[in-house]
1. Work out the source of 13 here, i.e. which of 1, 2 gives that when relative contact order in percent (Cα under 8 Å, 6 or more apart) is computed.
2. Identify the structure, out of 1, 2, from whose coordinates mean count of other Cβ atoms within 10 Å over residues 25-32 was calculated to give 26.2.
3. Comparing mean count of other Cβ atoms within 10 Å over residues 9-16 across 1, 2, which is largest?
4. Of the structures labelled 1, 2, which one yields 0.75 when FRET efficiency 1/(1 + (r/R0)^6) of positions 49 and 161 (r between Cβ atoms, R0 = 30 Å, to 0.05) is computed from its coordinates?
5. Figure out for me which of the structures 1, 2 the number -25000 belongs to, where helix-only ellipticity at 222 nm (-39500 (n - 2.57) for each DSSP H run of 4 or more, over all residues; to 500) was derived from the coordinates.
6. Which one of 1, 2 has Rg/Rh (Cα atoms, Kirkwood Rh), for residues 177-272 alone, as calculated from the coordinates, equal to 1.09?
7. Quick check on the output: 20.2 is Kirkwood radius over Cα pairs in Å, derived from one of 1, 2. Which one produced it?
Structure 1
Amino acid sequence: MKIEILKQAVMDSRDGITISDNFIDDNPLIFVNPAFERMTGYSFEETTNINCRYLQRNDQEQPELETVHNAIKSGEYCLVTLRNYRKDGTMFWNELSISPIHNENGVITNFLGIQKDVTSRMLIQQQLRDEHQSLEQMKAHFEQLSIKDGLTGIYNRRFFDTQFEIQCKIACRNGGSLTLAMIDVDHFKSFNDIYGHQAGDEALIHVADSLNTFFQRGSDFAARYGGEEFVILSNGMTKDQSARHVETLCQLVRDLKIPHSASSTGYLTISVGFSVHTFGPLHSYNALLARADKALYIAKERGRNQFFNL
């Protein structure tokens, strides 16, 4: 009675059930139930006396197949998910569990395979992974939008304000030096009036690229402050070192040779005001910003296309 019930349970199971012969080389199948036939499209006669690797066809480079091979070799249980192929060639995901069957002497005579078509589950999981990846990409994109200037690609004013406060605290705590340079593109309104706003945008991009290219130390920080204004924050430099860096930056912009008929040089230039805070407590973060801004004002009052330190 019990054997009849077990037999009927195997035949009525919605999961594919297979039995292979461990006494014959290559462990051929000796039994498959109707659910297996429905799942794969292969009949009992087509599947018995051969190894079930035919279900993978040419897709044999699956790491899980090595897991199955090792489990059979060592007589152990394993659970894997494989890409299998039906008789009509369609692929389905097969969750396969393999268990050894022992005789009364403890010898492994057969292996029991239970197979589930988990294609729907795998597709849902893949969809969830894709959606998660898409959300992560969107998150990264919005994070970039929140800290990067949309036109030039360098950091924006909001992110500068945050980093400025942080760098000031670090410089004060460590007794280091902090250089703040404010940069203004000379006669930029005239440039836009003469050459158009698109040319103006392209000019700002070139200036920003010069900033980013030259100030590349981990401690350097360049940002678009607003309109045609940029800022550079750098720590660990003396006043003389800062002056040399700023002078080089001015020359880099001149070397761009962007035509500007309203400029005395005939090309686009910049004015820079910078200030260096060295050691000791800073009474106010805004004090350093005010000094650099005043230095920029003086550089422009003196004729532009130059830098000034205060």
Structure 2
Amino acid sequence: MKQRAVLFLKGVAMGAADIVPGVSGGTIALITGIYEELIESIRRIDLSLFKILFKDGIKKFWSKLNGNFLLTIYLGITAAVFSLANIISFLLANHEYKIWGLFFGLVLSSAVMIIKQVESLNSRNVLLLVTGIVIAGLISFLSPASTPNTSIFIFLSGSIAVTATILPGISGSFILLLLSKYEFIINAIKNFDLQILSIFAVGCIVGLIIFSRVLSYLFTNFKNEILSLLSGFLIGSLIKIWPFRNILESRINSEGEIEAVVTRPEFPNLDNLDQILFFIAFSIVGYVLISFLQKKSLKDNKE
């Protein structure tokens, strides 16, 4: 029961991260040590699994699916998305530098942790690390596109965003922003619009099933290379998480508020010393928190 509760909270953390543009639920899965099991469990979902259901019954089917694990994670993510969307929006609006500082520390510490897991930082792995940094960095500078609200595009948005979500360092929420669907989906969640949410969810499921197979294969055959690339994604994503920014382009959202669309990172203004100190302090908290969780995880595994 305790393990199930901890797993549920990991799902909640993933869901909370997925709401924030710039932070990835995949990052949280990697931080909390469930990433590879999550990818492998999703990969198992295919037609052969349903043959087991009809031939051997629900118990064998559920075991093969790793159903308890997936269901607990799913419930945690769902609970976070529906209960924390407004809270996180409030925190980002009123405690921006503290929250981004915390995420900055979490992601930076995670990148260091993953790099340490790479058995050999040879020239190929270093190149992949740099490639990941460049890709994630470039994505953070892209501008949102004008897109339709048709069913097929909502489906495609779900498939694309969830693919980004399970990649640590690539934010599914930010991809939705680029597709001009972030506010659209958040409003659907707030209004509990089942039609839009159902289409989006089906897109997410299809994207998950397809991309999890690719990731599972890569982790099995090229683990060090993938860890190097993911480390790069995490480091590159710090550009998006950095809260001291110059606004290049803005727009008025559906609630009549002005929001930044395209920004560029800049050195913090020393006149706003309190913001800088809050950012540094919460970055340290985030960094230390991940270091503590990693040491605790290693200790638990030894026991």
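1. Answer by label: 1.
2. Comparing all candidates, it corresponds to 2.
3. Once mean count of other Cβ atoms within 10 Å over residues 9-16 is worked out for each structure, 2 has the highest.
4. Considering all the candidates, the number was obtained from 2.
5. Here the read-out was taken from 2.
6. 2
7. Value 20.2 for Kirkwood radius over Cα pairs in Å corresponds to 2 out of 1, 2.
Only the coordinates and a few stated rules stand behind these numbers; no lab work does. Only a predicted model underlies this, so the values are computations on that prediction, with no experimental measurement involved. Cβ atoms are built from the backbone, for glycine too; each structure is taken alone.
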